[in-house]
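Dropping the structures in below, format is structure tokens.
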Structure 1
Amino acid sequence: MQLSPRFGRYALHVALVAACYYAGARIGLLQALVNDQVTPLWPPTGVAVLALLLGGLKMWPGIALGAFVANSTLTDLGATVLITSGNTIGPVVAYLLLRRVGFRQELDRTRDALALVFLGGLVGMAVSASIGSGTLLLVGTIDGALFWTTWMVWWTGDALGVLVVVPIALAFRSLRLRKHPVRRWLEAVALLVSTAVVMAVASTYDLRLMYLVFPFLIWAALRFQHLGTAPCALIATTLAARGAARSTGPFADLDLVVRMVTLQAFNGTAVLTALLLSAVISERNAARAAIERTVTQLADVVARYQPPALGNLLPPKPPEKR
């Protein structure tokens with residue numbers, strides 16, 4: 001039986017999602033903190049939510065396949081099935097919540113930024129963290145004393161994966177290459193390099209200076225909106241997660257739970273600030289453009305329907321008598 005072209009394209013998309021999920025998992029496992037499989041940065045959740053946003057609910061088999069392959073090398077078959085279920089259900093819940101509130105991929109509204117952080121990142125990923133940590137407790141991989149620590153690391157990693165991957169992917173998806181002055185490109189490069197340098201220093205040395213990244217996030221939002229804040233937030237949150245995994249900088253001498261709470265607070269605040277400010281500025285720019293269009297249209301209407309001159313409305317003068 002010959003397969004239809006539509007089914008072939010769907011199978012290809014599912015395979016692509018699974019491959020991206022697996023690749024993200026291998027990257028995330030480089031910083032595993034609990035049992036070599038629970039990490040403070042889990043990019044596959046961002047891949048999963050992004051796949052659902054772009055392809056719809058029918059992309060869930062790709063998520064499940066990628067999660068199953070990624071977890072099959074870490075635990076036994078029964079635990080792999082349960083963890084895979086959690087890794088699939090969490091992004092699906094996040095996607096359904098985002099769709100419920102009318103989330104728009106352009107991220108040009110304040111409500112979209114709030115929805116992505118709280119519903120897509122924090123609420124939705126609590127589901128996968130609960131199922132995953134509960135599975136490890138059920139099979140005896142961790143004991144009861146380690147459950148909440150594992151849950152916190154799992155939840156932080158999943159939420160950070162959404163907040164890191166989804167904004168940057170949606171930003172570049174809406175990118176339109178245009179001719180800009182050289183100074184504009186130099187400003188963008190300077191912004192990214194400055195953000196990276198500040199976060200590299202702040203997350204490595206015990207100076208408690210991670211708050212210094214916020215002026216750069218504001219700079220990105222004011223000048224470039226979502227296209228600027230997304231890569232800057234990616235740099236900030238990734239380097240913060242690296243510092244938390246290595247227990248350096250402001251994360252030094254903190255126990256695991258406190259490190260994860262500190263990391264989640266910083267990442268949530270940084271991403272929310274960046275996305276909210278860029279959305280507010282985008283809304284302001286859109287409102288200004290709409291007002292300018294309306295003024296232009298009114299000016300055209302007035303010019304097209306000008307009243308006749310006053311002299312044309314007066315009766316003609318009678319001829320003069322001689």
Structure 2
Amino acid sequence: MKKLKVGVLSTSNHLVKRIVLPLQNTKNCEIYAIASRDIKKAQQFAEDFNIQIVHESYQNIIDDPSVDIVYIPLPNHLHLEWVKKAANAGKHILCEKPIALNTEEAIKCFDVAKKNNVLLMEAFMYKFHPQWQHAKNTVKTKQIGDITYIRSSFAYSNPSPSNIRNIKGFGGGALMDIGCYAISVPRFILDMEPQKVISLQQTHQEFNTDFLSSGILDFNGIHASYTVGTLSQPNQSVEIIGTGGSIKIEIPFNTYVDTKAVIEISTPQGLRNVVFDAEDQYGLMFDAFAEAIINKGNSPINIEDAINNMKVIDAVSLSATSQQWEIL
């Protein structure tokens with residue numbers, strides 16, 4: 001079967017660390033073209049990773065008739081611009097999270113994709129890892145009873161003032177960069193939307209971005225809490241607590257591609273570790289998206305999910321200012 005051709009906008013660190021190698025082992029798609037603001041950087045990248053085509057600009061990727069999918073790992077403030085351009089050119093789009101800077105922009109992304117009849121998906125790769133599918137099925141079948149609360153932690157240390165994650169105008173800050181995961185998780189596990197949220201943030205005096213963000217999401221009596229930080233000891237974990245047990249996911253997001261994943265499930269029958277073969281969740285995501293295009297089906301994660309996640313992010317941001325519960 002002919003693989004779909006992916007055109008990538010930028011040679012970001014994220015692309016190098018987590019995307020380029022998985023896309024060399026996918027069955028439905030492959031990196032075909034790369035573009036960068038620095039043509040020499042793009043040429044070196046293409047040589048290092050055996051990519052066929054180097055374009056001098058992002059627009060040239062959009063205009064290339066051989067490109068089937070445009071992957072957008074650009075800073076958050078550029079997502080809407082390039083989603084529009086790709087959709088208007090009839091390209092299917094996989095865009096890094098969060099989909100946009102706010103709900104209004106997310107809706108515009110939805111509208112332009114729908115108008116041009118192209119698939120658009122927000123790249124929440126964790127949802128494709130078997131450990132998360134197993135966790136969700138465990139909850140769905142009430143093996144740990146009814147869910148009472150979910151807690152998430154995600155942090156890294158990045159003190160660089162020039163890093164895009166620390167630039168307010170680029171959509172930087174802990175909430176946007178990694179808090180979006182902590183907000184996505186309970187929505188994914190519960191298949192529900194929160195009714196109200198409250199949050200507390202610490203703002204960096206120099207960057208003017210949140211470097212520590214905590215929140216509580218109320219899902220009609222089920223509580224989901226999180227803390228995320230950009231100047232903390234790197235860590236990540238998710239715990240799902242029910243009336244009859246719990247699930248602990250030690251490495252929920254940046255799951256290793258060369259190591260078996262393990263989740264801990266506690267039930268009245270005892271404690272067990274469920275082990276999963278090493279998987280590349282990014283490769284699984286790209287393959288699932290490409291398969292939907294090939295089969296003319298729906299996106300594996302619909303764009304309404306991205307809009308709803310953005311609504312919660314906006315409400316959490318508002319709560320940090322109002323210092324009160326915000327109703328969704």
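One table, with the values for the structure above:
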{"quantity": "Entry that produces 32, 24, 19 once semi-axes √(5λ) of the Cα gyration tensor in Å is calculated, selected from 1, 2", "calculated": "2"}
{"quantity": "Which entry (1, 2) yields the derived value -24000 for helix-only ellipticity at 222 nm (-39500 (n - 2.57) for each DSSP H run of 4 or more, over all residues; to 500)", "calculated": "1"}
{"quantity": "Winner on distance in nm of label points 7 Å out along Cα→Cβ at positions 113 and 273 once structures 1, 2 are ranked, highest first", "calculated": "2"}
{"quantity": "Entry that produces 18.7, 60 once Rg and Dmax of the Cα atoms in Å, for residues 81-232 alone is calculated, selected from 1, 2", "calculated": "1"}
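None of the figures in this text is laboratory data; all of them are computed from the coordinates on show. If you're wondering where the values come from, they're calculated on a predicted model, not measured in any experiment. Cβ atoms are built from the backbone, for glycine too; each structure is taken alone.
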